[in-house]
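Peer 1: Structures given as structure tokens follow.
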Structure 1
Amino acid sequence: MEVLSGLGIAERVERVSYRLSNATIMRGDRPLVTMAWIPPDSRYPYTYVVPQSGLEEILAARLLEWGVPVERDIELTSVSADDAQVVATMADGSTIAADWLIGADGARSRVRESVGIGFPHQVTGETYYLADATIDLDVDIGDSAMWLGRNGPLMFMRLPGDDHSWRVFVDMTDRASRRRLPELTREKLVSLLSSRGPGTAEVESLSWTSVFQTRLGLADSYRSDRVVIAGDAGHVFPPFGGQGMNLGIQDAVNLSWRLAAVVRGEPESLLDEYERERRAVAQATIRDVEARRRMYALRNPIARSARDLLLRLAGGNPRAARRASLQNSQLLTTYRAVTPGGDRGQAPRPGDRAPDGPFKGGTLHEHFAPDHWTLLEFETLVTRETVERESGLHTVRIPLSADTSLNLRQRYGVGDAPEYVLVRPDGHIATRSSKLAEVRSQLPTI
């Protein structure tokens, strides 16, 4: 949501989304653990649920406001690229030549395949029914719930709309291993809910159904000459935790400011840094999701009992609940390991997300945006250096008089001396220092 705010559409997304506040893991008719969503330090302190189609509609409308129409029903057949240009060939035989091409064309990316980027992946073995449905339940299951039974998990998650709108996941691996799954019907879903989930339920309608197999995949590289990939073209994993779309959006934001800088004359090594940062995040996300998948899929009774005990212990630990909230929101994403200075100094360090906080009647993040760098000047009563204003650099002065409670200074680990923090267009810290010249040396052409 912080990223979408920079595009000017966060409020639109809020209006059409559902705000999750809790999640319950069930075993039969009893809850194993209920975890409340612990609001992070953000202007958007919730888990917002919005169907991908709804978000795409908002994004397309925003692009049109900027004079960029989305062209549909155009099929790409191949891509060729070298160190000078990219040529894309369409199904009708026409070609488009460009300086750069971004392949954000999904898990079966033709762009990725055309330029020979390897995509090792594995089918992990589970098969799920997936459905968006209107369901009347005779029990209150909160905002989301999961039943962990001997046949695998059954999951409910609220959708925007009324109190009866749900997205349902049903593990059908045991049956799918024997024969092809039939189409999911209302009657079949009622039977599954009765035997494996909340009991008596009335399925009023099914608006959408699908069958998917869980699989994991990560591209060998995110770049080949003048072709760069992003989103599901670079990584795939099961939808547990709702990480996939968020990961793709952050790929795009991380890539866009770098590509803009390269077009303006900065070295192409900026794009290599995109791969180092985002591919590492995808690797970590895949590890996390795979651990969840294995935990949910347990069939052995002894292993399931041990899992249930661990879940109960975690549910009673507020620190674990807070960390889970932050991890699911991806606010813990950091690039410290590949950012100069990220391995030392006061937190937050270079590579970390720049913290938000109250500032002049609003919040500090309101001054960040994907189209500019932001220089934060933490001033003392006497500031030693004056920042020269220039196009493309948004400077925010934070004098003591505007931070009387020292809220921002504490969040940024700033002491009595002046401090300068350079924030990238994607909201992560590029560098920080008490010396202005050191900070300015990290600023690319803008």
Structure 2
Amino acid sequence: YLVGALVKQGMMKDRRIAVLTDSLHQVHGNERGDVHSAILLGLVNVLPQEYAVNAINIDIIAGEASVHRTLIKELTGVWSRGNRIVALRGAYRWVCDYQQHRGDVTPHGTVLRPGGLYLVTGGLGNAGYVLSSYLRERYNARLILTGRRPLSSLDDTAADRYRQLQLGTAHCSYHAVDVADEESLSQLVAEIEATIGRIDGIIHTAGVIDERHFELISDTTESNMQLLFSAKVSGVRVLEKVFRDRCPDFIWVSSSLSSVLGGLGFSAYASANIFMDHFLLRQQDSGIRWRSVCLGGMAFSAAQIAKEQGRHRVALKPEELYQLFEWSLESEDSPVVIQTVESLSARQHRVYEVKKDAYLDTDPSATDIVKTERPALATAYVAPATATEQRLSGIFEQFFGIDRVGTDDNFFELGGDSLKGMMLLKRVKNEFNLNITLTDFFHHQTVRLLSTLISEMELLSTKSQRKSKMVI
């Protein structure tokens, strides 16, 4: 709400925003602050990417004698965009950093059991299916898969995956259970234990990854936030409660690199993953092997896998995920593992310390982008007719670097995607001074449709202003 208010008033530029937490980060290992405050850290990652601001998380020990002096010094000092997470402990200032693992990552098969019984949440999703397939083929595992949709409502891809997993498997069943629903999950686990046996391990891959639900911070809605939080924030809490006294061999959680690198529109998603990682760190004395891997990108389809060759790779291939999954279970070095094909430090530098590119400028000039000729599109060129269409066409042309964008040209065919939509929407909102939501934008994908929406919104705004004047 604070960010939304500052954006609305045009007061975000060059702001310094500090997120203050108490005893959140495990520096000495005995910090026991409210782990839910970790949810705020998604803002620290994403704010500097969406707005011209500097953001930092300062973690203190509230009862320390010198905390007021050190906190004031931190707040009034020079902030480095590279040090976004700072923990103040007595006279010492700690910053968050990551150490690259350079040792052997070959698993030794010491955690997974041949013929073991494993619960896979989101088991028919991309990561869940890949790992379920591996467990079936490598360990002849018995599989309990969960998802939110009933079996009869599965799409063709999910239904085909389920059929494939059932082939040659001692047991594979699918259950429409929301991992965030404690009562439903508890009932399922009790039924499995009574009919099949002890669940040996849990693989938690459930989560919403549909970018249509990702929003700029200023546009974030409670409904989308709750949707993104459900499987991850509520899900891990429910898993902890249900399995607390059952002591499975492990609970493995699929997290995201957004917990480190954020991403445009990823504030809620990053927050959910950051919470999972911090929640997991608090479980290390529980007697259960909790592990999390923050995945930086996966190649699932044959076309994607084919691209992952040579020096310019960006995603993990299935066989590499198998190895990473099993190695992370066995590793005693860190319960949270960050995975990225490219150097993490290079990516952090590019995301947080390099000046933003033209797409993120709030007031780009006409000389920022050299326009190329109009490509061959499915629609013929139709020149903009109204003043609003002309303004929108100019914004589209400058954004994509394409000459002669017509009123019926589709945003996605021009080269747009969900994240580019967020960036283009910022320009449109600034140009017309209207609060257009990302959902509205994606429902009006051409200059003509967007122009109609803007005209309707301007008309409603004018009527509202007239009504206000009459009331006054």
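What follows draws every value from the coordinates through simple rules; no lab data is involved. These numbers were taken from a predicted model, which means no experiment stands behind them. Cβ atoms are built from the backbone, for glycine too; each structure is taken alone.
Peer 1: Of the structures labelled 1, 2, one was used to calculate distance in nm of label points 7 Å out along Cα→Cβ at positions 27 and 75, giving 1.7. Name it.
Peer 2: Working: 1: 5.2; 2: 1.7.
Of the structures listed, the value fits 2.
Peer 1: Figure out for me which of the structures 1, 2 the number -9000 belongs to, where helix-only ellipticity at 222 nm (-39500 (n - 2.57) for each DSSP H run of 4 or more, over all residues; to 500) was derived from the coordinates. Please list the in-between numbers first.
Peer 2: Values: 1: -9000; 2: -12000.
This value belongs to structure 1.
Peer 1: So volume of the Cα convex hull per residue in Å³, for residues 203-330 alone, computed for just one structure, reads 121; which one of 1, 2 is that?
Peer 2: On the way: 1: 171; 2: 121.
Label of the originating structure: 2.
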